[in-house]
Structure I
């Protein structure tokens, strides 16, 4: 599935959560990620098939579902879907080993295309 979204500001909580989940991401996905997510606002909710459920080791955290994706046709990463979506149904969060904003020189409102693997 291919979708496009525009970069939007998040709640500022992604970095902390990624740090807490990174040990579990390493076990389940074989990688640790840049501390933060890239948020994309889409026209419609994105529903991806399959994915990998990541169960955190840290107490008090809920499982998340991760879907492999190629970002802007160049970088491999994941769409991460938290159990509780504080940003709403039309915001997709991306995980990557590198800072996607820096890699693609992104600012609010720029378009990003993802293709799920």
Structure II
């Protein structure tokens, strides 16, 4: 004998439906499996970090649709993504400016 997860009455081990409350026990098992299975691999935090590093603002869809993050966490991740993207953009602009400065110096001094 086991207990019904809905009404806690004693039922048979092989029961599919509770005779006391009428609930199907398969639904309870499916809900239990769903809750213990966790989130998809691409929503886990290490993967979200990888998405942000590789994709920048394009990773926001992974962040905003992530079921394990609260709204505060989604906001934090969004801010981090935008700051990271801005820093990478400024660094790239600086490298391009430096490159053209070097090319100009070489052209001017005839190296």
Structure III
């Protein structure tokens, strides 16, 4: 999925969370976790194309899937499980928002991204 698609879907879910729980912290945390998890792709780009960097080239590489090696260390179901455990243990709205954002992002990637192991 593109960053724009993640942002659009995550925004809708965050709006729903806000309406359901009236917690701005939960909604903001959900959006941040659901979208900014993709920051790990900068490491993938650096591994494959360093020292070259161009924002346009960065997005074209993801669109065209031209990476030889992908690390995506933040894209792991283990982080989702940990976030859910922390949210349950702390009963924190912000922690629940982070867990929801990570879960949503991973589920969307799993459902809509091509996987070539």
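Since every read-out is calculated from the coordinates, none of them should be taken as a lab result. Since the model is a prediction, treat every value here as computed from it, not as a measurement. Cβ atoms are built from the backbone, for glycine too; each structure is taken alone.
Upon calculation of helix-only ellipticity at 222 nm (-39500 (n - 2.57) for each DSSP H run of 4 or more, over all residues; to 500) from the atomic coordinates, which of the structures I, II, III produces -23500?
Details: I: -5500; II: -20000; III: -23500.
The correct label is III.
Tell me which structure, out of I, II, III, gives 1.2 once distance in nm of label points 7 Å out along Cα→Cβ at positions 71 and 95 is calculated. Matching structure: I. Between structures I, II, III, the greatest calculated value of Cα Rg over 2.2 N^0.38 Å is seen in II.
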